[in-house]
1. One of P, Q, R was used to compute helix-only ellipticity at 222 nm (-39500 (n - 2.57) for each DSSP H run of 4 or more, over all residues; to 500), and the result was -15000. Which label is that?
2. From which structure (P, Q, R) was log10 I(q)/I(0) by the Debye sum over Cα atoms at q = 0.09, 0.11, 0.18 Å⁻¹ calculated, if the value obtained is -0.49, -0.65, -1.23?
Structure P
Amino acid sequence: MTHAATNVMRPQFPTERGVDVYEMKLGMWVFLASEIMFFTALIGSYVILRFGAPGDWAPPGVVLNIKITAFNTFLLICSSVSMVKAYAAIAEGDQKGLRLWLGLTILIGATFVGIQVFEYIHLVERGFTPAGVRDGSELAGLVASGKLPGATTGLYGSTFFTMTGFHGFHVTCGVVSMLYLYFKKVLPGKYSQSDYRGIEVVGLYWHFVDLVWIILFTIVYLI
């Protein structure tokens, strides 16, 4: 009876795979919760500085290239779709589909980062830097002519490059993580219909990064 009672009282833990899935997803959700707080602080600081600082804020369309960034935003949204397709493919045991759609997600993510680097180079060439408008530049001429308010250009530059730069870093980390999975797990066919935890977890991260960018694009480029 003692042995039977011991069996009854012993807690029934889930299988090893069940615990592993739970830990991986829980870890990612905790990480994303910390990232939400991080980006909320950045965006909140930007909003407070923009609407609370004395002096007019430069209109985004005068400084930033909204059209190319809108195209880049469209690309990132497409990458979320391709990530969903990759997840759906491996959930059905479709290895070829997983390779195709995850590879496309990686390509689009890398393209997004490349376009963002091109945007930064173009902005710096025009004179828009984290420290403000560079003397003798095109934008400095606009400030001198009164077409661009110069009082808040330092705040504008520092907040813009900080927010978009940190987001670009997160996208780069996502691309690197997917590249690792692609060559170490996907191409050798190590994921199956019964075990595709890595794809699920990196997918959560990628969708979060996409969502944050939509918010950043709306606040920084459109408002």
Structure Q
Amino acid sequence: MSVTDAAEIRRRVYSFGELARFPLKRRLLIRLADLAFFAVIALIGRTVRFTVVGREEFDELNADGNPYVGAFWHNRLLLATWFFRRRGIVVMTSESFDGEYIARFIQRFGYGAARGSSTRGGSRALVFMRACVRAGLPAAFTIDGPRGPVYVAKEGAIHLARATGAPVLPLSISAEHFWHVKSWDRFQIPWPFTRAVVLFAPTISVPHDCDDAELARKQASLQAALDGLRARGDAWWRR
């Protein structure tokens, strides 16, 4: 990949998308929702007290400057957005109305947005995420999103790792106190001034030439790692 290609990829993921495809009313709503969600996450995030467990895996990846593929559960997204801000991590967002304001507020936190999802424009977005990782950018998946089933890991992270050679980093965040949203995953909104624990598991490497059976084993390892982190984190505040 040329320097020019890498620069263009960075420009695309870290720049706001064009809104011309949306009617005027929706353009205004996108801008309002963008700023509102950014403000809410920032206000809550600043008050949360974090404990971090297993950070060596994460720090080593960042120190080496090599890309990785983070994987975590969708209902922990709010705190993850705050904790991992300003690291240039690229995430997949939908090309829909909702996806556009989400792309904008995560970009305000220093993330990159690869537009598309498993239900809309997904193949194109996955190809673009592959290019992002090959350009040296870290990536992340809400691994059971966007529609579940909750806590069932999909295969996007493992396939991206096989295509790029970047390891998968399982991680989880558990807040002590939070509200549930009535959604498919019971999305969590942490209370202001609560405590939260961030946990990392060892990375999972996926060889480029692994066969389907090996790929299935890697997927099972990711599911087990994420299940273990969630159980450990959710029990953290009941000790």
Structure R
Amino acid sequence: MSTLVCFALKEEAAPFHKIAAQHPGVITLIVGIGRQNAEKSVRRFLNSGEPKLVLTCGFAGGLNPDLKLGDVVFEMPLTPALSPSAGERGAKPDEGLSAKLLAAGAKPVKLFCADRIATTVAEKKALCDQTGADAVEMESAAIHAVCAERGIPCVTVRVISDTADENLPLDFNALAKADRSIDFAKLFLAIARSPGKIGALMQLQKKTQFAAERLAEVLAKVLPAE
């Protein structure tokens, strides 16, 4: 195993599966939504083996108005990983990876790992003002922390699925179960109460599918050669 590629949702990973199948050393892991799920999933996986590189991937909400739907963004760690158990610094991600990401059209940004989905333009603007981040997601900080403990290089590669100037059609935070997955009973009830949202939800599905495909295209260009 050379590379572990983590996604929160199977929908984020779907276009990437065919690509991963062509790389025997690449493993895809669905970690669930949020820091707690991501940490638990990655720790459990790493107990059975350690990759040379971990990529934390998936959707991100735009905070910087310059970022558009389908833009792939990335963030490299500022310092090498530190492995307390070994008392040594782990290797930095291959510096060539940054060059490959840039060549593939990905943009270096500052990402913020949040505890909830930013669903409105006002929330996104507030996050941008408070954190100075260009985009927001919910898992990478936890995955980076676990990798740092073990001295495993880790890089975040995300794709913009909703931009800074658009509201999501529903407050998905209010529709989540305790484990952060969608409660479909609540979702159907919300749609029944606001049937006018159906069109917007269908548009969101098309946008996220496009974003996932764009992310897969970039990842295909940067996966380490076997």
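1. Working: P: -25000; Q: -15000; R: -12500.
The read-out comes from structure Q.
2. Values: P: -0.49, -0.65, -1.23; Q: -0.36, -0.55, -1.54; R: -0.36, -0.53, -1.40.
For log10 I(q)/I(0) by the Debye sum over Cα atoms at q = 0.09, 0.11, 0.18 Å⁻¹, the value -0.49, -0.65, -1.23 is produced by structure P.
Bear in mind that the values in this text are calculations on the coordinates, not laboratory data. Values in this document were obtained by computation on a predicted structure and should not be read as measured data.
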